[in-house]
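Please go over the structures that come below.
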Structure 1
């Protein structure tokens, strides 16, 4: 049995009929390079096309299908660099304004009197309604669309939903038979579907039941590959002796006493766990699991200071360059009086800066090395690496953590993993089977609890006025949107249009910035640095701000389409505020108009305790919302959710203990042929 790598040159995306050089470049932008990438490029949501309704039943913030006649000539207007095409359409019960952006070419084909089914999102405009960027179908064509579930994929400019859907279908046609790594007997015992059929049904489910069956199989594989990788690494390493025995140092105690606040009981307990590990007969392998804002960084700084004053080097690997730079500024300032040399190493540095950083790491003049994945490149050699700290562990693969520890050569460095994901202990023991666990639940006393509100779309105007008031008081705010730009069939607010809308509302008195995951690293760093320095007042962003960004002056977060996220991810986002002395506020905008969702979001209104939220989330959520945006995947899982899929996680853990499997990464990215 052999395994073909995900990005095999033998199965390049351009091998699919209809994908030329330009189309391939668009797929590359979303991380799809091969047939195997494509079949793992799961839909972000699914659409069940609704039945037709009369125009009189249109309402705000709904997605509807209406058969209407075009009532007017199409008009093309230009505004703020955008082209807007509009015309009226209606039936015997009412009418609506149809709006298209950057599509002036439609003017030739839109004729008064023509009849079409218009399907798309609806918004209020005064006392009338507009349909934005609707799809237009012949009535017979639309009737066929209402059968089954249709996939919606993450897109980028120039890459259409139709193109991705067609390419995925052709990828399955081109695939050879996929050999299942689970036997028929085990699949039947575990209640799992066959691999190839499950992959297919993830993209083109016949109904909700088939989707759930397919999802269960894919979730199982993601957990299984991850746990197998953890198990193999643990087996390879065994129980290592302590190659770097350390003692508690006076500098650490002096730092604790000099802090402008008193450490919480949880912080002190975690620090004492670390000191005990460092002086024990084996290498430290510890997870410090703390809620957002619980002060994990201080524990990491104390551990690194201890390593340095015992005569060794320590490295901290952060998931993003913005976070690495933030750590560099904070830690350098904290340790300035202790004669500790902190060095930053990230991909954004110039070649000269990288060479200088690598030289100081190799000759030992760098005591604490802070960076991103640049820390594990082949060119980096450490003189005496004794402690490895990884920040926000769920952003790293198991092998990436091992790549950094391997930099210590023949000796085993101590490992400290910091995670702000509030995972119940029973799940943490399964997921982090190779790590001891310290849990930090307390929060620093000087921080005021965030005040929360769950509102509907009618509250937006009040929210904008409140944000403007906070900005005038010298504070800053985040606005979180689920989408980057208008997608073909994604429904939700997007950063680009939302930022433009806020600029029009507030004018020059509020400086609005935009941040999203498709920006280049240098651009993202620049946007975040402008916000951190106070040169941007309101940052409109996707969930890219979820990981560890610390701007104490930000006092408001408004999360649009909050009903599209899991509670735990919403809590992680909320953790970006409430980090300073001023009162902070989080506004969750619920667009679902459903009682069940409103009750679920109500949990966030009642508590700021991440562990309690995770527990409630586990009770209330089913296996993802297939009609909403994909739920947040911890530990880099594409589909699996550690909370709602806890039963599958336990099943996969048991199976992984019984069956060793050769996989390089902790995700289901391996196809057996």
Structure 2
């Protein structure tokens, strides 16, 4: 281990000998606020803004009475992460929705925190000199706020505050304060922020300032945990549910670590090697802990592939951010589409599957298979969290998800498009209704669609200069049997996919040029040795409708509450060897796009009942679904989009034999 540390220190020093500039990212992120949600995505984000995102500062002590502004809350175990987590999502949400009230609130918090910056340069409460971690999400919030500001004193103030903090932290490390636990295992979140300011200050700062920043990032990389060498590429990597826990088995640490390879590659200059590290991390997590909803199981710690083991909400949103960066910083299109496929799956399945339909409550853990989510489950299947972890509520089990989930939708919306300035390309990375004002082509593009609840997308384009529109084709359409049709201004054109993308040359001064792609989505069944069978419709995982019953447990301020959720319909059902699926019923997303009572996607199927002895309960949850099971009579049941369910069965056993028809 000491030899590995010495090698990392040498490599970090070697990285700096070439100067302080970074390798440019292959794609450029658009400034926060340049991409705005539309359609169902705008509705979903407006629900979020009107619910907890705007109300936490009014009643939840960890934000309302935060230690970041001199209060005595937001201090759990010496960590002060709630307010930074909240700002990391509230800032982009306010900017993308142009929500003036929310924007005024986050500006008050940011300005108040900057007003309290110490002479040393320290930001936030200083109760533990080793708690560097709590600053990382605050600095990411400042990056997003800085992107949206025009040049001027407010933008300059953020630059000076960030430099002041980097200097203060560097002096602490040089003085012997260690980089420990959370700060060490999540180092590359901070390195990403340092790289942002290195880019921004490249033309205006003194060369010595830039060299110091690069040296600081190198020190962090060398002192941070070596995720590839000591975990993902090591024989000790967990290949089943963890019993003996450590910081590297922690689910959220792993979700954040996925980005480490691509982030550091900008400074190492070795983009392929950085991508290889990032994708090794994601593949290991999926191979041994992957779930049908696109996430990996981590009920605090890595938990294997059983569909009844949970995934923490923080794991979902941090995985999404890591994958968005992986796509942006990938060495080529072939690699970028892999990360975007994974991001799409999380955004359309695991993220809404972690939130109530009104976005006022959430569970700490979601499950691919569950038949109840109640407030007190002493005999629970998850391994490392408390009795309330499955309950939908304000802050079940632990406070982190209450403040951290806010980044999920805004950072997803901010990753719908990227730019390749050198090639004058606008990259449409994931389909979702949105509007973008791009630098390339000086283009204004509206993406009109209800995808993933519809089988058509349209780009309406106005631009001043020529550019290329580069459109990613989703994974389910990149097969030999897939069908899609392309029209350019109403005329059918032949468009060939290259490495997962279609390319359209957009001429100068287009006023209302339209690119339309129609495609076919059909239900499909995927089988897994460890997880039985799951039904998909395009990118959507489908789940059995259990006719959820919600019972109030405790009410807080406004509409925040804790709930018990139980099933009114039987959950023990198996898939016949030859699946019998109906035709999906599609409808426009309503005022609550993820409501189970008004789900935009429903599918009838013929299933087989399973006796309790053939699919037993295991610690208050459905038992394993690997292998086949004895089944009984036929029943007609409805599948809904996974994100429209709060409890569900999305991984079914296969019937051992077809029932006798009498």
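Coordinate-derived values only; no laboratory data. Just so it is clear, the structure is predicted and the values come from calculations on it, not from any experiment. Cβ atoms are built from the backbone, for glycine too; each structure is taken alone.
semi-axes √(5λ) of the Cα gyration tensor in Å computed as 38, 30, 24: which structure among 1, 2? Only structure 2 yields this read-out. 2.9 is what came out when distance in nm of label points 7 Å out along Cα→Cβ at positions 46 and 614 was calculated for one structure; which of 1, 2 is it? Attributed to the structure labelled 1. Of structures 1, 2, the largest value of distance in nm of label points 7 Å out along Cα→Cβ at positions 278 and 374 belongs to 2. Source structure of the calculated read-out (distance in nm of label points 7 Å out along Cα→Cβ at positions 38 and 558, 2.9) within 1, 2: 2.
Kindly point out which one of 1, 2 the value 5.2 was derived from, the read-out being distance in nm of label points 7 Å out along Cα→Cβ at positions 54 and 494. Traced to structure 2. Upon calculation of distance in nm of label points 7 Å out along Cα→Cβ at positions 182 and 646 from the atomic coordinates, which of the structures 1, 2 produces 2.1? Label of the originating structure: 1.
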